[in-house]
1. Assuming 21, 18, 14 is semi-axes √(5λ) of the Cα gyration tensor in Å, for residues 36-107 alone as calculated from a single structure, say which of I, II it is.
2. Using the calculated result 1.6 for distance in nm of label points 7 Å out along Cα→Cβ at positions 132 and 228, pick out the matching structure from I, II.
3. So if we calculate relative contact order in percent (Cα under 8 Å, 6 or more apart) for every structure here (I, II), which label has the highest result?
4. Looking just at distance in nm of label points 7 Å out along Cα→Cβ at positions 12 and 84, which of the labels I, II belongs to the structure with the highest value?
5. Among the shown structures I, II, from which was the value -11500 of helix-only ellipticity at 222 nm (-39500 (n - 2.57) for each DSSP H run of 4 or more, over all residues; to 500) calculated?
6. For percent of Cα pairs over 31 Å apart, which structure out of I, II has the highest calculated value?
Structure I
Amino acid sequence: MKLIIASKSDPAAANIAQKLIELGGFKKTMRGYERPGAILLLIETESTELASPPIDASEIVVLSRHASESGRPSLTTHVPGLLDQRRIAIASPQTIRAALLELQRANDDLRLGYQVSLEATHHGPADFSLPVTFIEVGSTPAEWKDERAGEAAARAALAALSPERCSRAVGVGGIHYAPLFTRVSLETDIGIGHIIPKYASLSDELLQLAIERTAGGVQYIVVDWKGASAEQREICNRVGERLGIPVVKAGTLLKKDLNQTRDNSERR
């Protein structure tokens, strides 16, 4: 059973949840709103402040608002975690990637013109023993109540319930909204769960923790090479060599994908 959480005090979450009920075939039950394999719970607590999962589940998807100083309309998805405290949630790269792909499709279908992106790992809850994925609408009250944005996020939540398999990675470097990692997830078969940005203090222990807190294991450490410090690059290479995990540059992955597309086109 996968659990979807929406806080009643969060206007974006309420908006997304209403669209999810309409689109996803959820039926009202004694526990919440249910469909085969999933349950939607409307909770009183702010989602970021949950101390424990409300019910037993295999995975959690959280519907939430996003706020930023820029106020830019946005659709985002990310794994929660408190990097400075070395406390991070379990990431599901395939769930994140499924949500991101559908956010982009819905953004295009509905002609929203929102920014679609991954975000670096941030805020709680960080200590659950099951994967947690946030899907968010931002960045001001106008967007939180935008029904079309709510529909886009609801579609992403539905896609997250049955994600396709993909390669799994941790991302290091870059800015909070991770444009290179977003492109990697959209344009290749690699899903990126935890993202440790350039502004975070990276250590061997934190990178290894991000790897350990990734469901299914990590196949790549993907680095925004120009967007990472020399120390972060050294840590990635050292940990990758010790654990036998390839370290790859995000830009190289995108170039390879472009070259593969050209090769396939020339063969037709």
Structure II
Amino acid sequence: MTLFSRKLKIFSDVTVTILIWVYFILGFLFLFAPRYGWAWLRAGDREAAFQRLNQRFFSSFFRVMLRITPELDLRIQGDLSTIRSSIVISNHLSYLDPLLLVSLFEKQETIVKKTFFKVPIFSYLLRESGFIPATNGGDDSALMIRNCENIKAYLASGGNVFIFPEGTRSRTGGLGPFNKGAFSIARYCRAPIECLLIRRTNRLFLPGRFLFNTCVPNTIEVERIGSFSPDYRDPEFRLTALIREIHDLYEERLKEN
């Protein structure tokens, strides 16, 4: 890469990063905040209305990103809108991943770190959207049971709950061990599990880096790689075997690229 092309890339990275976050803040304040206000005042089902608005806001966020980021493309494999009443799991590469999954599902909930429920305004949107604070067991056991009951009712209504079973972003792009939480919730709710694979969000927004990585060919992909509907009542069913099978599936598919 020549000195000129390096400077051009730095300029692009800085410009795109500024524009994306300006849209994230001002687009929300001026284009979507009034809609949330209207939904808060008028919607019969406020949670469902907020979730629809979340999906539309983040869809617009990614449309803007695609328009202004050189050589970036987004490919959604298959019709993910047909997924209903499922625990949706995915690998986790970047902070963009949860925003991307929210943009794909009109009825969506997820489990969010407790610290985010302490952020002004943002915490209000999380609660009104029905998002679920993470628990760590112990004193939180009663809250965990209550959350599972709420999730069970939400899934029955046709909503999806997406969870990253690795629990944190991968720093290497490889797959980390799966926590059993998502699978325990699926068993408790007798819910099917849909497996999504995300590729290359970490190439656009690298862990530990504030600027977006532009001017490099990059196609972000989301693909459904498996659907599981275990017989949880079967005496032979073992949660550890299910986790191992799904983890092996992800590792096999990640080797393809």
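1. Corresponding structure: I.
2. Structure II accounts for this read-out.
3. Evaluating relative contact order in percent (Cα under 8 Å, 6 or more apart) on every structure, the highest lands on II.
4. II
5. Computed on structure I.
6. Max of percent of Cα pairs over 31 Å apart: II.
Where a number appears in this text, it was derived from the coordinates with a stated rule and is not lab data. The structure displayed is predicted, hence computed values, not measured ones. Cβ atoms are built from the backbone, for glycine too; each structure is taken alone.
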